[in-house]
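Take a look at the structures below.
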Structure P
Amino acid sequence: MKQKLKKELNLLDIFCIASGAMISSGLFILPGIASANTGPSLFLSYIIASLLALPALLSTAELSTAMPKAGGDYFFITRSMGPSIGTIGGVASWFSLSLKSAFALVGMSAYTALIINIPIKIVAALLCLFFVGLNIKGIREAGLFQRFLVFGLLCVLLFYIFRGFPSIDIARFIPFTPFGKGAIFATAGLVFISYGGLTKIASLSEEVKNPGRNIPLGMILSLVIVGIFYAVVVFITTGVLGPDKLYNSLMPISDGAHAFMGIFGNIIMAVAALLAFISTANAGIMAASRYPIAMSRDKIVPAFFKRINKQFSTPHYSILFTGAFMIIAIIFLNLELLVKVASTFLILLYILVNLAVIIMRESKIQNYRPKFHAPLYPWIQIAGIIAGIFLIFEMGVTTYIITAIFVLTAFLWYRVYVRPRVKREFALIHVIERVTAKELTTNYLEAELKEILRERDDIVEDRFDRLIGDCKILDLEKPLTMEEFFKEAAGFLSAELDIDSGAISDLLMRREKETSTVIRPGLAIPHIVVEGKHKFRILLARSKEGIAFPETQSRIHVVFVLAGTKDERNFHLRALAAIAEIAQQRDFDKRWLNARNIEELRDIILLAERKRFLRK
């Protein structure tokens with residue numbers, strides 16, 4: 001049985017999870033390796049990498065607020081481009097997060113090796129086993145501890161900045177670009193993994209309170225603040241260490257602190273680094289292991305990956321598989337190649353996420369309703385795709401070969417294992433349908449998005465919703481007079497109310513003569529009281545060509561017909577209030593006229609934001 005995840009994460013949690021995931025190896029190890037490729041201009045590479053991450057951040061924020069489900073970018077990619085690309089994207093998500101966590105463990109081992117005289121890779125593998133055990137047992141970081149950890153790290157880094165700034169030697173920045181200006185952009189691709197923590201929020205979005213506000217705001221705050229810290233700390237480290245000490249150092253920030261604070265600085269930064277690596281490694285294993293669970297739900301990978309351990313209530317198979325892969329990566333990949341491969345898959349994911357937004361929007365699916373819309377569409381997404389392709393081309397031949405092998409393997413897995421088992425509708429089919437004007441889709445994707453929106457907005461069905469779910473909807477192609485429409489509507493209401501259709505038509509005409517039921521241009525709500533008890537029905541109508549009501553210049557395109565007995569007076573008033581609240585929402589008329597079928601018309605009403613009356 002599929003378990004629902006509790007919504008327990010708030011804005012501060014989102015900021016701390018994303019920031020804690022980023023402030024680790026990308027800062028405490030990578031500057032030493034990256035500076036050997038760039039020189040003193042390294043801080044510009046970090047700034048460029050943060051700007052290149054912005055399109056993916058905005059796209060991920062939009063998709064997360066529309067589809068806040070476990071699996072994050074895998075879920076978005078599958079629903080937009082189908083299970084073939086979803087298979088590649090899902091494995092790439094898991095792959096990049098696993099490699100990033102492995103990178104963090106290598107960083108921890110570099111500091112731990114100062115205390116224990118054991119080779120770095122062996123220490124990293126042992127640490128991996130330790131964190132796998134913790135995750136299987138169910139021990140995870142509490143929100144309070146994560147907040148304490150992140151704010152503690154930020155305070156230590158502020159201390160480093162204020163103490164280190166006066167010690168900067170400007171002469172260390174000459175020559176500024178010893179390896180050429182192109183190296184700045186090439187290194188931006190290398191350090192791009194430093195911002196990979198942002199993608200973890202997407203995988204946790206199902207557990208976020210008020211995702212429409214908290215996910216975008218938390219991600220933007222995290223990228224801006226961490227990006228500033230990265231650039232300033234790297235700038236200071238470059239200014240206090242010479243190339244002979246900085247290049248290829250595995251503890252650059254600790255070495256920098258030692259240069260202007262002595263052994264005290266070395267110790268405090270080493271402790272800060274260890275805490276950061278603990279946060280990244282543990283959270284990384286936990287987040288990465290969510291992808292096999294999500295893919296298992298969709299039958300992309302075998303069903304045992306979604307099994308939950310009865311004793312510890314954790315996905316033990318998924319965690320063990322993730323840990324085994326990380327140990328293999330630690331042992332057989334060198335550090336720089338580990339970073340490049342992880343960065344390449346991260347860039348590939350960011351390209352797919354930007355493309356997913358374009359496809360979802362162009363599909364014109366009514367139930368794709370993000371709370372946050374990425375600005376400057378589609379230019380920000382196109383810029384992100386182009387920038388991602390450029391960065392991948394800068395990663396080197398070995399990285400291309402590994403990436404190509406991975407993509408080919410994932411595609412073969414789809415052809416052999418996934419395709420015979422999975423038939424899933426996706427948004428790209430809707431785009432093709434629009435272009436070819438052929439019926440290619442069912443309502444599967446709309447229905448799935450509908451359930452996601454109900455869960456996201458905590459929609460609890462009331463009596464009005466139930467009536468809308470069962471009511472007749474007329475989709476009128478030809479222009480009609482008011483009398484013609486009333487006769488047609490009365491014919492359908494007659495059977496439901498067990499009243500003569502002529503009597504219903506007369507009541508509607510009489511009600512209109514008393515007072516016009518045209519509420520505003522384009523909208524009418526004819527409502528009548530009928531004989532009997534405990535009867536109430538609603539009929540909806542869309543007229544693309546319009547219905548001609550008397551004494552109104554504009555034609556009516558949206559009609560709600562309400563008919564109820566006297567004892568239903570209170571509910572009658574509530575229904576009128578609900579309709580008024582729905583009909584005044586932004587773009588209601590546009591969405592109503594553009595809906596492709598009756599079910600989309602029904603969903604416009606059912607998924608509308610309004611006050612719900614849970615009492616009968």
Structure Q
Amino acid sequence: MQFRSKEELETHIQRLKSQSVTTQVLVCIGLGCLAKGAQPVYNRFVEVIEKEKISAVVSQLSENSRHPVVGTGCMGLCEAGPLVRMEPQGILYLRVTPEDVEKIVEKTLKNGEIVEELVYQETHHEEVLKWPLMKDVPFYRKQIKIVLRNCGSIDPENLDDYLRNDGYVALARVLTEMNPDDVIGEILKSGLRGRGGSGFPTGRKWQFARVSKSDKKYIICNGDEGDPGAFMNRSVMEGDPHSVIEGLAIAGYAIGAQEGYVYVRAEYPLAVKRLKKAIQDAREAGFLGQNIFGTPFSFDLKIKEGAGAFVCGEETALMASIEGKRGMPNPRPPFPAHKGLWGKPTVLNNVETLATVPAIILKGANWFRSFGTVSSPGTKTFALSGKIRNTGLVEVPMGITLRELIFDVGGGIQNDREFKAILIGGPSGGCLAKQHLDLTVDYDSLCAAGAIMGSGGLVTLDEDICIVEQAHFFLHFTQSESCGKCVPCREGTKHMLNMLQKIVDGRAKPEDLELLAETADVVKDASLCGLGKTASNPVLTTLRYFKDEYLDHVLNKVCVAHVCQAMKIYRIDSEKCRTCGKCARVCPVKCISGRPKVPYVIDQEQCIKCGSCFEACPFDAVMVDWRSKNHE
């Protein structure tokens with residue numbers, strides 16, 4: 001059906017909402033749950049329900065009505081997938097297998113009972129607490145869904161499911177009731193800031209492009225989410241692609257663009273597949289194309305699949321990639337709003353920013369500002385990963401504390417270990433320590449602490465993590481992803497990485513720490529693009545908040561977390577040694593000496609900690625110790 005007016009759309013939506021649906025089985029088929037076997041679970045539900053002929057459910061299987069089994073996008077609690085939600089009760093089942101399906105159908109669909117062994121549960125003081133309803137599960141209690149309002153509740157490949165939730169009503173309202181300046185004014189009033197990391201006011205960016213004079217303008221959705229452990233944008237594109245398309249169309253109208261791009265990395269095949277279908281469905285329904293809703297406004301979209309370069313998350317590098325060039329950043333000014341894609345005014349917004357726009361138009365700027373803080377209104381999505389119990393996708397109001405996010409929403413640290421640090425903002429973010437647990441999560445507070453919001457990756461580290469090795473790990477990623485265009489980033493990250501390698505290898509001197517900090521500052525100040533300017537953040541923040549751990553490595557040659565191999569000590573127990581010489585024969589640097597009837601000895605100055613002797617000894621005479629501050 002093609003909608004030629006706002007009234008036609010509203011009539012259709014009312015008809016969809018009037019359809020009676022008494023029962024639904026929502027099966028998460030987001031990428032995380034699919035990897036855990038969600039597709040066979042979904043297939044089994046369809047098979048069993050149709051076979052059992054359950055009267056309350058099968059009545060919905062008539063033509064033009066919703067199927068009771070719906071495959072949805074991400075429901076959030078990825079650690080416990082595959083997830084299944086039973087509506088209208090709101091019951092959430094975890095780790096569902098195909099073998100569980102008949103039990104759920106028999107007990108819940110037929111008799112209204114709960115399968116208790118499949119619900120969320122925690123043990124507190126030897127008491128097992130269970131929460132059958134999704135809204136009561138601690139992981140969801142403090143969440144507010146704006147960006148993720150439809151993820152986990154609709155079929156992302158069914159346009160009617162999106163329309164049933166007032167989909168494209170915001171676009172219709174914009175085109176028929178508002179002029180471009182009204183739209184920009186509402187976004188400005190909402191205080192929406194770019195969720196891609198910079199936090200630049202979205203309305204101001206649109207305003208700059210609006211006043212730029214040109215025969216052609218472009219709007220681009222940046223879906224090039226490359227941070228390790230980040231999957232917020234991917235989940236939105238997979239679970240609610242029409243919200244991104246609608247946001248793009250509204251942004252296009254506001255700035256005067258008739259063409260847009262969705263730049264998404266090719267490593268996201270499910271997101272690409274669902275976006276392509278959503279764009280095609282939107283065209284056929286008249287939400288994209290010529291004279292949308294019978295107005296003079298025309299707008300269409302193309303998908304550009306990126307090759308996975310991290311630097312293409314930077315806007316000028318992304319535009320170069322769309323133009324068929326190597327993805328490398330360019331100096332600014334001119335800014336894209338004045339001279340962007342093919343030299344034309346261009347606005348780039350990330351997936352989360354665009355998915356928020358229709359909700360603001362529908363419910364108003366004041367409604368949006370009722371969440372979050374004065375300077376950082378609204379909500380933010382985060383991908384919780386690392387040593388946290390409840391890994392997954394969350395959306396919380398700005399201003400929540402790190403303690404609430406980690407311990408209330410995330411469930412605390414795995415295996416009852418101690419919290420040590422949190423990396424927020426991806427590999428270019430900052431490591432914050434225990435003293436920051438009560439820090440509010442907003443742009444200004446994080447910036448003051450030396451971190452960044454980033455796109456929303458949040459990696460929790462426990463006491464078993466070596467902070468120096470982690471800084472080395474994150475810097476290795478950013479160094480390998482440097483495009484090499486500017487010297488500070490290309491050479492500076494390489495020098496920092498070499499210095500960190502010396503530290504974890506136990507070869508560093510005190511002056512190396514000073515040089516590391518100086519180099520990090522130079523890279524931060526002198527690099528061309530955002531990747532280079534933030535590459536030093538893990539180094540600077542760990543030096544700032546975990547200086548003692550660096551000093552332990554450098555002065556005492558100690559790794560308190562027992563991670564850095566160079567801090568190991570291999571020694572031979574003289575009482576267990578049978579003087580067979582096997583350890584000496586396999587040693588690649590010939591640092592083990594001895595002779596028959598005289599126990600063998602390892603020269604600690606020459607030992608490279610390879611462990612060959614440990615593996616070769618048949619008598620367990622080779623022992624492994626870790627250096628301590630009292631080691632002599």
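Have a look at P, Q and say which one yields 7.5 for distance in nm of label points 7 Å out along Cα→Cβ at positions 101 and 597, as calculated.
This figure was derived from Q.
Of structures P, Q, which gives -10500 when helix-only ellipticity at 222 nm (-39500 (n - 2.57) for each DSSP H run of 4 or more, over all residues; to 500) is computed from the coordinates?
Q
Quick check for you: by relative contact order in percent (Cα under 8 Å, 6 or more apart), which of P, Q is greatest?
Ranking P, Q on relative contact order in percent (Cα under 8 Å, 6 or more apart), first place is P.
For structures P, Q, calculate distance in nm of label points 7 Å out along Cα→Cβ at positions 77 and 541 and state which one comes out highest. List each step's numbers first, then the result.
Details: P: 4.9; Q: 2.8.
The structure with the largest value is P.
Among P, Q, considering only distance in nm of label points 7 Å out along Cα→Cβ at positions 517 and 581, which has the greatest calculated value? Walk me through the intermediate numbers first.
Working: P: 2.2; Q: 5.3.
Across P, Q, distance in nm of label points 7 Å out along Cα→Cβ at positions 517 and 581 peaks for Q.
A value of 0.30 was derived for FRET efficiency 1/(1 + (r/R0)^6) of positions 245 and 309 (r between Cβ atoms, R0 = 41 Å, to 0.05); which structure in P, Q was it taken from?
Computing FRET efficiency 1/(1 + (r/R0)^6) of positions 245 and 309 (r between Cβ atoms, R0 = 41 Å, to 0.05) on every structure in P, Q gives 0.30 only for P.
Laboratory data are not the source of any read-out in this text; all were calculated from the coordinates shown. In this text the structure is predicted, and so the values were computed from the model without any measurement. Cβ atoms are built from the backbone, for glycine too; each structure is taken alone.
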